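See the structures that follow.
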Structure I
Amino acid sequence: MASPVTAVADASFLIGVSIIGQWETLGALIETLYVADEVWTEVVVRGEGKPGAKELLQAVFVRRRAVSNTQAVAMLMPTLDKGEAETVVLATELGVTTVFLDDRRGRKVAQSAGLHVTGIAGFLLFAKQSARIDAVQPLLLQLNQRGFRLSSKLIDAVSRQAGESSS
């Protein structure tokens, strides 16, 4: 991920960034963040009052976009939820190669479409390497405590990559 970056993000990534209070970091590292209509609906409409809704509404670097190829979205929906499917299709339509996705199936589909996939752990590692945050591990542990599914293996591996002791 080079800086500044244009990317497309899925709902779980946006919610995770909100849970750990890293919208400012996201805005500093991302020039333009595209969000598909379904992701917007998941976070802002159905998620009203929950982490991510207010942040997404107020973020000046976020651009909401409709997906044109609804047939491609429909073809992905047996494997992915609608938000993930729209995220992958929107990235390909816009020619954006960086996608923020955490779901394993979504990551595989996006990678098979030739997209560079980064999850929240990878984003936090990049933020630390860019000197935007001091530590990765406390944020990953905070996500885990708030119900964001991250394996202890992933937390340990990213903590080691960040030069932080794992516990």
Structure II
Amino acid sequence: MYGLLVGFAKWLEGTPWGIGVRTSLWAYPFTQLVHFTGLSIWLGTNLALDLRLVGLGKKRETAAQLRDDLFAWNWIGFCIVLLGGLLLFSASATTFLVNVAFRWKLGVFVPLALLWHIFVQWKARDWGVTENTPAIAKFAGLAEILLWICVIWWAVQIPNH
């Protein structure tokens, strides 16, 4: 399985976009900017809903209404993150594969946080119909915040490994 992943990483590095991001003076920093912009949208909309579920923030709308209002922006941000991340990964995929922090981030915490996020998005319609959210919603919002903090922490550790 690992051999298949290494083969894919080598192929990805040899693609025109992998070579372009790796060899261009401006492409890698620009791609990081795109990735971080998407992260700001993605995590900002996640955080807004999670804080509302926890009971913080303005209460001019319910968590369910906030979820509906932010839904499109949330997934637009995710698509930008995915595109930017794939381009950054393609620049030096084989190097990232052996990076312990990258493995923890992408192999454990991103899938876990993403699945939890989908669950929270799905349940927010039920939990957030009134101004006061149930205890399980508060736990779910707090758990999602903590999971994304773990993702960010491992992402920051990538250059150190």
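Work out the source of -14000 here, i.e. which of I, II gives that when helix-only ellipticity at 222 nm (-39500 (n - 2.57) for each DSSP H run of 4 or more, over all residues; to 500) is computed. Clearly, the read-out refers to I. Taking relative contact order in percent (Cα under 8 Å, 6 or more apart) as the criterion, the top-ranked structure out of I, II is II, with the highest value.
When percent of Cα pairs over 16 Å apart, for residues 23-94 alone is calculated for each of structures I, II, structure II gives the greatest result. Structures I, II were shown, and mean count of other Cβ atoms within 10 Å over residues 47-54 at 15.8 was computed from I.
Give the label, chosen from I, II, of the structure having the highest value of distance in nm of label points 7 Å out along Cα→Cβ at positions 103 and 127. Don't jump to the answer; show the numbers that get you there.
Values: I: 2.3; II: 3.3.
Looking at the calculated values, the largest one is II.
State the single structure among I, II that was used to calculate semi-axes √(5λ) of the Cα gyration tensor in Å, giving 34, 16, 12. The correct label is II.
Have a look at I, II and say which one yields 2.7 for distance in nm of label points 7 Å out along Cα→Cβ at positions 15 and 135, as calculated. Kindly include the intermediate steps, with their values, before the conclusion.
Working: I: 2.7; II: 4.8.
The read-out was computed on structure I.
When distance in nm of label points 7 Å out along Cα→Cβ at positions 39 and 55 is compared over structures I, II, which one is greatest? Walk me through the numbers before you get to the answer.
On the way: I: 1.3; II: 3.2.
Largest one: structure II.
A value of 1.1 was derived for distance in nm of label points 7 Å out along Cα→Cβ at positions 31 and 63; which structure in I, II was it taken from? Traced to structure I.
Quick note: the coordinates plus some simple rules give every number you see, no bench work behind them. Owing to the predicted nature of the structure, the values given are computational and were not obtained by experimental measurement. Cβ atoms are built from the backbone, for glycine too; each structure is taken alone.
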